[in-house]
Structure formats: C-alpha cells, structure tokens
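Please go over the structures that come below.
Readers should treat all values here as calculations from the given coordinates under stated rules, not as data from a laboratory. Note that this is a predicted model, so its numbers are computed, not measured. Cβ atoms are built from the backbone, for glycine too; each structure is taken alone.
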Structure P
Amino acid sequence: MTAALTWTLTDGAAGNVRQAEALARALHRSARACTLLARAPWKQVAPRWLPGTGQAFGPDFAAALAQPPELAIGCGRQAALATRLLRARGALAVQILDPRIASRHWDLVIAPEHDRLRGTNVLSLLGSLNPVDEAWLAWARQAFVGLGALPGPRIAVLVGGPTPQAALTLQDIEAMLAPVDAKARATGGTVLVTTSRRTPPVIIDALRRRYAAGPHQVWGGEQDGPNPYAGLLAWADAIVCTPDSVNMLSEACATQAPVYVHAPQRARGRLARFLGQLRELRRIAPLADGLPPFAVVPLRETARIAAEVRSRLSLA
C-alpha cells in the first residue's frame with residue numbers, strides 16, 4: 001500500500017465493498033481499495049484494541065500506517081479496527097455500519113436507522129449506501145443494452161437467500177413467482193431473474209428449470225456470463241424482491257420502478273423495522289396478484305449522506 005488521499009477498507013464482503021465504494025464515489029474521490037485479512041486474536045475482537053493491534057492486518061498494513069490517507073472509509077467490523085488505527089495516525093475516519101462500540105473512536109459513523117444507533121457524530125440513513133442514481137442507471141442501460149429490447153413489461157426478480165431474520169425456501173420462491181408469471185402471461189412481458197451468493201443451489205436449479213424457455217432469463221452464477229443485476233435495475237418496469245437483504249432492497253428502491261416484496265410480514269428484528277419504514281413511505285408494497293402499480297419516489301440517501309460527510313469533515 002502507498003499513500004493516497006482516500007482509502008476504502010473492507011473485509012472483501014460484497015455488501016461492505018459496495019457501500020464503501022458508493023460513499024467514495026458520492027464524495028467524488030478516487031479511492032484505493034484495501035481488502036483486510038485480520039489475524040487472530042484481533043479478528044475475533046475487532047474493533048476493540050489488544051496489545052500489538054498495529055500488527056492485526058500483517059506487515060504491509062502496519063508499514064502503510066506510516067503514510068495514512070487523508071480520508072479512510074471503512075465498512076464492517078474488521079474495517080472498523082483499521083479505521084481506528086488510521087485515525088490514530090492522523091486520517092479522518094468514517095465508519096459505515098454500527099461498530100458495536102462507542103462512536104467516539106471515529107470522526108463519523110454512518111448507520112442505518114433500523115440499527116437505532118445515536119450519537120453526535122452518527123449519521124443515520126434509511127437503508128444502505130449504494131451507487132444507484134440517474135447517472136448509474138444510464139450507465140447500466142448502456143452496459144446491458146440488450147435487455148431494453150426484450151418484451152415489456154420487464155419484471156426483475158431479485159433473489160437473495162435465507163437469513164436468521166428472514167427465511168427463504170423453495171416453497172417461498174414458488175409462491176413468489178406465481179403472480180409474476182401470471183403478470184408476464186397477461187401482458188406478454190419478460191421475467192428477468194438474478195440470484196445472489198447466498199441463494200441455495202436448489203433454488204437456482206428450480207429457477208433455471210422454470211424459465212428454460214425464452215424470452216425469460218435467469219442468472220445463477222458466473223457460468224451464465226456477467227451478472228446483469230445492474231441492467232435489471234435499470235431496465236425494470238417492476239421489481240420483485242425476496243425480503244432478506246437491506247442492500248438489495250435499498251438498491252431496488254433507488255430506481256424509478258415500483259418494488260414488490262414477498263412476505264415482508266415474516267421478517268424479524270432490524271430487517272422488519274426497515275421493511276416497515278419502506279411501507280410507511282409507500283416505497284414498497286407486499287407482492288400481490290397483478291402487481292398493482294403505484295406512484296414511486298426513488299429512495300436515494302447516498303448523496304445526502306455524502307453532503308453531510310463533506311460538511312462535517314470540511315472536505316474539498
């Protein structure tokens with residue numbers, strides 16, 4: 001690692017990388033991406049400090065501490081330890097997601113409202129940081145221009161995976177797709193499905209069988225080519241989501257399309273609170289027969305948060 005004005009620091013998890021990069025992009029900053037591999041015992045206790053914490057991420061990171069960036073943006077618990085270390089060396093430290101210890105260890109902490117984290121240096125947002133805005137959607141339409149030629153209405157189906165806060169079974173998928181298929185048959189539209197790293201193979205196999213005939217499409221992994229997820233968001237006339245991912249729901253809700261969620265009432269804990277907030281804003285609707293249309297105001301919190309970060313930290 002060498003010195004740069006901005007670093008993004010994550011454990012490499014896709015959701016964490018996406019949020020850190022989205023904030024750097026919204027701040028109009030070119031950032032050096034740092035993937036962290038914490039060693040024991042620091043991995044288990046991060047972001048808390050132990051003796052020798054400067055060696056938590058190995059000798060390369062320890063050496064890089066001598067030339068800290070102006071701004072360090074971290075996302076996730078491992079990154080929270082790294083941003084603490086960089087702040088102690090003079091960097092401005094912004095931590096995304098609740099670090100589970102006092103927020104005073106960072107210049108700013110950005111956390112979703114459903115985490116209920118409070119503090120003078122805490123910025124709250126509805127959902128998660130993401131890159132979806134008009135410019136990003138225009139780029140995605142160009143990158144996946146072929147999707148725009150498919151018969152409309154184009155119904156994007158975003159499939160996650162089971163979590164402790166939201167179950168997802170093969171039976172759920174079948175129930176979710178019944179009104180989707182009925183809508184496509186009635187209108188001559190196209191069903192476009194993409195899955196995630198958490199989607200069980202049995203569900204991916206069932207999706208492939210269900211939509212083996214065109215023009216419908218299923219992306220279930222790298223063997224299907226580039227993931228068309230961005231194109232689906234950009235070209236969708238309607239979006240149907242499983243209820244298990246704050247990141248996925250936030251990005252779907254940042255588009256101009258109505259978003260329908262399968263069985264939102266079954267979610268629990270923080271996820272249930274988030275879904276409740278989206279329903280109060282009338283940004284999502286429970287999945288129902290016919291996918292009844294409703295007016296949409298895109299949910300775009302990233303630009304607002306970036307403006308607040310710039311102001312609070314006096315960034316150029």
Structure Q
Amino acid sequence: MTETGEVAEALRTGPFCHALTVTARDRGLSLRQLQYRLRAKGTSLSAMTLSYWQSGRSKPEREESLQAVGILEQVLALDPGSLLRLLGSPRPRGRGVRSVKPGDRLHRAWGHPAFLPPLLAEFRDSVGNPVRKIGLRESFSVGPDHCVRRIVVRELIEARRDRTRTMLIAARSEPGVPPPQVTSSSHCHPGAVLTLADEGFSMTELVLARTLRRGERLVIGYEQEFPRPLVTRRHHRRIAEPVDVYHGRFVFTRDAEPVACRTWRTRTPEGRTTGWQETRPDERHTVHVSRRNAAPGIHGLHWSWE
C-alpha cells in the first residue's frame with residue numbers, strides 16, 4: 001500500500017513510536033481497538049504495552065514482540081516491514097553484556113525510551129566523560145496528605161578523567177506531571193536543564209565546585225523539589241553502573257504511615273521486578289533500603305495505605 005502525507009513521512013523518518021501513533025490515528029483505531037484486532041489474529045498485547053510503544057517509554061525488542069509488530073502492520077494495512085525497520089538493531093541482552101558507551105548505559109537504565117537519545121546528545125560532553133558514583137544516599141519524605149515534595153540526595157563521586165567538571169542527573173515523575181527540580185545544592189550547582197513536560201522527565205547538568213583530576217573524589221549534595229506535590233505509592237532509584245553503597249531513607253509522617261511496604265529491585269533488561277521483601281516503618285515512621293555493591297538496575301520501595 002502506498003502511503004501519502006503525514007503517515008508516509010512518519011514511516012520514512014520515524015521514530016517507531018511516532019509512526020505507530022500517526023498511523024493508528026489515520027486509521028481511526030484506538031488502543032483498545034488495536035488490541036482487539038491483534039487478538040483476533042492470535043496475538044495478545046496489553047493496552048498498556050501498546051500505550052508504552054506509542055509514547056516511546058518502551059519499544060518492542062523480544063522475539064515475540066517483534067512478531068506482534070508484524071501482525072500490527074497487517075492490522076494497520078501497512079506494507080510488511082514498514083514499522084519493523086524503524087526499530088533498528090536489537091540491543092544486546094544478558095547479564096554478561098556490558099556497554100562500552102556511557103550514553104548506552106544511561107539509556108538502558110531508563111528502559112530505552114525513544115525520547116532519551118536526543119536529550120543525551122545535548123549533553124555530549126558530560127555523557128562522554130561521566131563520573132563514577134561510589135556512594136549514593138537519598139531521603140524521600142511523604143507528608144500527611146500522602147504527597148512527596150522533595151528528595152534530598154548525597155553522592156560520593158570519582159572522576160574517570162582529568163578536567164572533569166560536570167555530571168548528569170535525571171528525574172522523572174509521571175506523564176504530564178512536572179518532574180522535580182534542583183533547588184539547592186552543595187559542592188555543585190545546576191547548569192543546563194532540559195525538561196520534557198509530557199513525559200514528566202528532566203535532565204540536569206550539575207557543575208561541580210571544582211575541576212577534578214582522574215581518580216579524585218568529591219562529596220556533593222542537592223535537593224530536588226516537585227513544582228506540584230505528587231501523590232505516589234512508590235519510589236525507585238535507577239542505577240546505570242554498579243554503586244558500592246546505595247541507601248534510601250523513606251520518612252512518613254505519623255498521619256501518612258503506610259500499612260504495608262515492600263522493597264524490590266530488578267537486574268533484568270526486560271524490567272521484571274524481583275527481590276520483593278516485606279518491611280515495616282520503624283518507631284520513627286521510617287523505612288530504610290540499603291544495598292552494598294548495588295548492581296545496575298532499579299532499586300525501590302512500594303507502599304500502600306489500604
């Protein structure tokens with residue numbers, strides 16, 4: 001089928017998420033309708049998965065997902081390979097796979113969202129000359145209204161190269177919700193900031209208090225405040241490279257103490273959560289999550305008030 005107009009342009013230039021969104025809209029098909037038509041052809045995909053593919057929060061990579069894209073092309077009346085070619089080469093998988101590019105490690109840590117590479121390109125110097133995080137401590141406070149307003153972070157970093165002066169931090173809230181912003185800091189200060197409001201995502205370049213030589217270490221601290229208080233039932237820290245010590249401190253006010261908490265982590269490329277462990281706030285209404293030799297992946301806490 002020969003396409004014209006917006007669909008043809010989207011299929012030609014990509015990315016995959018944009019081409020899928022534009023084509024589905026052109027065909028007048030909602031996520032649920034796509035899901036039903038895929039199911040009618042023997043392929044089961046959740047509406048959430050399709051939504052993530054359209055928003056760029058994730059993309060199909062596993063064999064069964066790629067097969068589903070082929071069926072999706074049929075549902076959308078596209079020529080075979082029209083969407084598949086926009087996915088590029090699959091990324092390496094397996095615990096033994098190591099990325100040699102710092103930008104790839106950051107991309108992997110955030111789940112390979114399609115919107116991230118253009119942001120990383122804007123911070124080329126910091127991405128190409130990353131610091132090593134030796135220790136990372138954060139404090140996360142939940143108020144009586146079940147809202148979080150700030151995160152306090154303290155890091156011990158080490159320069160990998162001479163003349164290191166900057167580092168990157170990323171933050172995410174929820175789609176459409178402003179992400180937290182650095183409002184105060186010690187031994188560093190925020191430089192350039194890029195924010196994607198629709199994704200609730202931001203990337204901030206921190207300028208260090210002094211230029212570091214290779215192997216030199218520095219303790220930095222910063223506070224991130226949410227422009228709009230956010231009601232949440234979880235918090236997680238994405239770690240791109242191994243960290244010697246990670247410690248998360250979750251403080252709840254007396255009126256907001258949860259009835260159940262579970263810590264969790266993941267090392268798998270697919271993002272499956274593992275290591276669920278029940279825990280309870282202590283007498284100070286605080287939960288601690290500590291990891292030594294924290295592996296790349298996601299480390300977090302989930303709580304509920306019901």
Structure R
Amino acid sequence: MEDPGALACLLRQVAPGARLLAAQPLAGGVSARVTALELAPPDGRTVVLRRHGAADLARDPDIAAHEFRLLQVLQAAGVPAPTPLHLDTSGNILPTPWLLQSFVDGDPEDVPADLDDHMRQLAEALAAIHRVPAADVAFLPLQEEQAAALIREHRPEPDETLAESRLRAALAAWPPPRRNPPALLHGDVWPGNLLWRRGRLQAVIDWEDAAVGDPLADLANARLELFIALGEDAMAALTRRYLALSAVDTAALPIWDLWAALRPIAGLPGWGLAPEEQRRLRECHRGFTDRALAAVDE
C-alpha cells in the first residue's frame with residue numbers, strides 16, 4: 001500500500017485542491033504496483049497510479065517515461081488504452097518514477113457471451129496497435145532481441161512435461177525470416193490485460209512489455225493465451241478476424257507460436273496456481289505446443 005502522506009502530496013502536485021477519498025490496490029499487477037485513487041467531490045474522478053517494479057526498472061530505467069510517451073502515441077492513434085495524465089521521474093514524492101493515467105471502468109471477461117464478436121473487437125484493437133508507425137515508438141526495445149535472449153537462455157533442468165527441449169531445438173535457427181515490416185507490439189496480449197464493459201472492449205492495459213517487432217509475435221502470444229483460457233475456437237476466431245484486417249505474411253506464424261509457448265515455462269512454477277488449475281494449464285499448453293510443432297514439421 002502506498003504511503004497516504006505521499007499520495008496526498010502527489011495529488012497536491014497534479015490536481016491542486018483535490019482530496020483523496022480512497023486508495024485501492026488493483027489486482028492483477030505483477031511487474032508494477034498499481035493503485036486506484038478515488039478523489040472526493042467536486043472532482044469525483046478516479047485515476048490510476050502506476051509504479052514499475054525493480055525488474056522492469058533494471059531492464060529499462062526510463063520505463064515510466066517510455067510508457068507515458070507510448071500512451072500519448074496510442075491516444076493520438078485512437079487505440080483503446082488508458083489516457084496518460086501525469087509523469088514524475090524526480091523521486092521527490094515517491095522513491096521511484098511514477099505515472100498517472102485514467103481509470104478505465106471495465107473488467108476482464110472470463111466467459112464472453114458472444115465469442116466471435118469478442119474476438120472481432122480484440123482483432124480490431126490488435127490491428128490498430130500494429131498500424132502505429134514503428135518510427136513513432138522508436139524509443140521502445142526491439143522484440144526480436146528480447147526473443148533471442150529467451151531462446152539462448154540455458155536452463156539446467158528443462159521442463160520436459162512442457163516439451164521445453166523440443167521447443168528450444170525447433171527455435172535453434174532463430175530468427176525466422178523477416179517478411180513483415182516492424183510494428184508496435186503490446187507484448188503481453190492476454191485476457192487479463194483486456195477490460196470489457198457490457199460486451200464492449202474498453203481498453204488494452206499494462207503496456208510495460210511494449211516493443212517493436214514482427215506483429216506475428218503479438219498474434220502468437222494472444223493465440224496461446226486464448227487457447228488456454230477459452231479454447232481452440234477462440235484462438236481460431238481471433239486469427240481469422242485479425243488476418244482479415246491485416247496484410248501480414250503468416251509463413252512464420254508456427255515459429256512464433258513456439259516462441260510464445262516457450263515464454264511462460266520458466267515462470268509457471270512461481271504463479272501459485274492451485275494444483276487442478278496448474279494441471280489444466282499444462283495440458284492446454286502442451287496441446288498448443290504439439291500443434292505448433294506439427295505445423296513447423298509440415
């Protein structure tokens with residue numbers, strides 16, 4: 001929980017005269033500390049305070065400034081995302097950089113009422129993200145370099161229940177052929193980063209993993225997450241809808257699917273899942289991996 005005195009000082013800086021009514025940590029944040037700040041009338045609005053964790057700051061000491069600038073680019077491009085409100089990198093109020101953004105009234109939808117329409121809206125948002133010119137976000141890291149580092153990583157005890165050695169062997173010839181121009185990538189498209197309200201997508205949130213690279217990287221990660229969360233029909237619907245909106249070359253999609261499958265393996269034991277949920281996740285993950293490996297071998 002953030003220090004109440006610091007929050008009061010923060011508000012005096014960004015909204016003179018505003019009074020804090022309540023501060024509520026928001027669930028779901030893993031790499032950042034996220035707090036909803038409810039302001040008392042007459043302001044009456046809610047804003048969101050984001051502070052990045054040690055791992056993100058070590059990876060990019062300017063990550064707060066980069067995320068704030070990215071949100072400005074997204075707003076100008078009409079991408080559904082929170083509105084940036086204020087950035088502070090001084091360390092005078094809080095010990096690490098922080099940013100304020102608008103509060104988006106919505107929740108993840110675990111079981112969409114209309115799966116195809118749900119996937120249509122997600123595909124439209126993903127295509128809008130990928131239409132942002134790479135030159136406008138040149139301050140972001142290159143996704144291909146991050147992917148290469150993951151693939152090169154040596155793990156003395158690979159998780160063979162998730163076919164880790166087979167995944168790494170299939171990815172040994174990294175990178176795949178570059179057939180798509182570089183695009184803005186969200187970097188972590190999954191249901192927990194999508195906010196919905198009455199069946200309408202309100203915002204794509206949590207942009208700390210944004211990068212520049214092949215749009216197939218975002219598509220592959222979303223395919224894996226949807227396969228696990230909602231099943232094959234959701235994955236197929238998103239893919240179909242997205243490809244109808246985008247002219248990407250999909251020849252390397254199975255390779256990117258394998259990269260997406262490799263990403264969560266090392267961290268999965270630390271997610272604190274109940275045994276039954278972990279068993280289900282592992283079964284789904286293995287099913288996705290087997291499909292991708294078969295597609296690569298064709």
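So mean count of other Cβ atoms within 10 Å over residues 189-196, computed for just one structure, reads 23.0; which one of P, Q, R is that? Label of the originating structure: P. If helix-only ellipticity at 222 nm (-39500 (n - 2.57) for each DSSP H run of 4 or more, over all residues; to 500) is calculated from each of P, Q, R, which structure is the one that comes out at -13500? Derived from R, not from the others.
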